[in-house]
1. Taking distance in nm of label points 7 Å out along Cα→Cβ at positions 144 and 208 from the coordinates of each of P, Q, which one would give 2.0?
2. Compare FRET efficiency 1/(1 + (r/R0)^6) of positions 104 and 160 (r between Cβ atoms, R0 = 30 Å, to 0.05) across structures P, Q and report the one with the greatest value.
3. Compare relative contact order in percent (Cα under 8 Å, 6 or more apart) across structures P, Q and report the one with the greatest value.
4. Using helix-only ellipticity at 222 nm (-39500 (n - 2.57) for each DSSP H run of 4 or more, over all residues; to 500) as the calculated read-out, with -5500 as its value, let me know the right label among P, Q.
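Any read-out appearing in this document is the output of simple, stated calculations on the displayed coordinates, not a laboratory observation. Only a predicted model underlies this, so the values are computations on that prediction, with no experimental measurement involved. Cβ atoms are built from the backbone, for glycine too; each structure is taken alone.
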Structure P
Amino acid sequence: MRAAITATGHYLPPDVYPNAYFERQLDTTDAWIRSRTGIAERRFASAGGTSDLIVPAARRCLDARGISPAAVDCVIVATMTPDRLCPSTAAAVQRKLGAINAWGFDLAAACSGFVYGLIVATKLVESGAARRVLLCGADRMSTVVNPEDRATAVLFGDGAGTVLVEPVEDESVGILDHVCHMNGEGESSLYIPAGGSVEPTSAASVEEQRHYVVQDGPSVFKAAVIGMAEVTEEILKRNDVTVADVAWLVPHQANLRIIEAVAKRLGLGLDRVVINLDRYGNTVAATIPIALSEWNERGRFAHGDRVVLSAFGAGFTAGSIMLRWATA
């Protein structure tokens with residue numbers, strides 16, 4: 001049995017924050033931000049939790065497929081900004097969406113979360129443990145980024161993307177293969193210091209602003225270029241495929257310079273790379289599913305297109321998936 005993405009959906013908060021917003025708040029300029037990141041604007045949610053970003057994206061996905069939430073039997077939420085530590089954000093999504101027949105859980109792999117989640121969803125469907133899996137990648141990064149930190153404040157945005165993973169009869173399409181790696185030595189390069197069991201929340205941790213993302217930009221940049229390129233090269237080699245055979249590369253949208261460096265190393269023209277971070281910034285687990293949804297809705301994917309998804313994130317986590325696009 002082959003599993004495939006059969007529908008997509010995405011949601012972005014309505015309020016747009018262009019680089020000019022940060023020019024007024026921080027010691028930076030539009031030119032500085034664009035030249036180093038490729039980002040022009042991003043979206044921040046003014047209220048609600050990550051589940052409130054997911055639900056409209058999920059409704060869009062299910063409406064596109066023509067099924068009700070009750071037809072979903074599993075909900076997976078990839079996020080690093082859950083509504084609460086307990087219960088899972090998947091439980092909140094299930095309740096708000098009305099997916100009364102679904103079980104589910106959260107998955108934490110930061111920027112690689114959607115890729116890891118798609119592997120899990122695929123195996124659930126292929127094994128027969130689930131028939132329709134609603135996979136959600138979403139983050140409300142505005143809640144964990146220090147607005148006074150120029151190194152991180154300009155990079156991130158809020159958003160959600162969802163896909164429906166189902167079995168398909170056509171064995172020529174669907175999820176074909178995956179590659180995953182992790183190097184925990186990168187923990188200190190990208191993390192949130194407080195709020196977990198190692199350093200529980202306290203008056204001191206809040207006062208010292210230890211609940212915001214801390215990032216060593218240069219080391220993360222270097223590791224991301226190498227990590228995304230290596231997992232992409234590995235999955236191509238495993239499947240005896242060259243870049244010429246790839247219709248689209250959908251990379252994690254962290255930084256345009258990282259994407260350009262990866263494409264150059266692979267020998268892949270940017271005309272075959274899906275890029276939208278200029279409008280949304282880094283939405284972490286949401287970047288790849290938002291990109292998939294946008295390209296799908298615009299009719300940019302053809303049935304049978306070979307598509308490669310590649311991500312790199314905190315942990316250091318990295319993963320790549322090869323699939324052939326299925327049109328429902």
Structure Q
Amino acid sequence: MSEEKNAVFWGKEKNRLPKEQWTRQNYPIQNELKIKRVYQKEPINETCWAYMKLLRETNKTKKIYPINPYVEVYQFRDNLYGLLTESADGMGDAWMYLTIGPEKALLVDTSFGIGDLQGLIDEITGGMPLVVACTHGHYDHAYGNCQFEKVYCHELEAPSLRSQDAHIWDYLFEEETGRGIWAEFDRDDIVPWKNYEVVACPDGYTLDLGGGHEVELVFMGGHTVGHAGFLDKKNRVFFAGDDIISMRTACGAKVTEYRDTIGRLAARINEFDHVFSGHFVTDLESSVVQNIYEAMCEIANDPENSYQFKSDGFRGTQYFRYIDGLGIQGYSIPIE
């Protein structure tokens with residue numbers, strides 16, 4: 001694909017498609033969720049869309065609980081669930097993950113906060129004590145935090161979570177009509193804002209689910225300044241949030257910083273077998289981490305010749321590199 005076509009594909013405004021090119025793109029995914037997509041402002045890779053269509057229309061474990069008709073629940077392991085929500089703002093549909101330990105359950109990320117997430121989790125777990133952890137503070141991963149009393153995150157991401165308030169959802173609606181801009185849903189289904197405790201944790205902080213089931217907070221940086229992943233040592237899986245995404249990983253940090261953090265994770269690849277992403281294709285082979293690290297090393301060594309295509313966005317020129325087994329890695333120059 002030419003650089004000119006890619007520039008149109010990725011858009012001129014905020015690195016997304018301009019409003020006049022918003023579309024009901026791709027083949028519709030049949031589903032029974034209460035939210036209905038109106039416009040897709042972020043173009044979705046055809047392979048990722050096909051994967052999601054196949055998963056959502058044919059997976060035998062999928063279940064929608066009446067208490068929260070905004071979430072599709074998938075059972076990926078005996079004690080591990082993926083909770084999928086359609087995007088309320090035209091971007092990629094977001095995954096949350098629920099691990100049930102011997103004494104406590106762990107929820108990683110909380111999506112947009114539409115629908116009763118607390119009630120859903122209680123129904124799945126039978127009301128077990130719950131630990132809530134957040135990979136990063138973006139709307140599609142953290143706006144449901146206020147449904148809970150306490151949320152754990154990396155210490156560098158804590159200011160982002162603490163900046164939330166009752167107006168975090170305003171951008172989803174037209175000011176004149178109150179209708180959803182990118183999706184149709186009942187505004188009354190947003191669980192009202194309440195203050196919650198943000199627990200700022202250092203790299204390596206351990207969340208104990210009882211019976212020796214430990215989950216480690218792993219600082220990643222990359223997508224946001226304090227982005228963290230969570231290493232479930234018993235299930236041998238890594239919850240990567242938006243730092244490892246099958247369609248496109250946007251690196252907001254310096255390339256060398258992300259190279260170093262992904263390198264530290266690659267050095268621990270014997271501790272996990274699969275990576276669960278914040279969007280799109282999930283349950284990836286852990287080998288993808290090494291592939292990302294090798295690509296980031298090449299980019300750091302020769303950034304101006306390590307990309308397949310580039311485009312201009314609100315952050316300036318963005319460069320993109322294909323990663324084996326994953327998708328596209330984005331980065332900026334200068335890299336330091």
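1. Working: P: 2.0; Q: 2.8.
Clearly, the read-out refers to P.
2. On the way: P: 1.00; Q: 0.75.
Comparing P, Q by FRET efficiency 1/(1 + (r/R0)^6) of positions 104 and 160 (r between Cβ atoms, R0 = 30 Å, to 0.05), the maximum is at P.
3. On the way: P: 26; Q: 15.
Structure P gives the largest value of relative contact order in percent (Cα under 8 Å, 6 or more apart) among P, Q.
4. On the way: P: -10000; Q: -5500.
Value -5500 for helix-only ellipticity at 222 nm (-39500 (n - 2.57) for each DSSP H run of 4 or more, over all residues; to 500) corresponds to Q out of P, Q.
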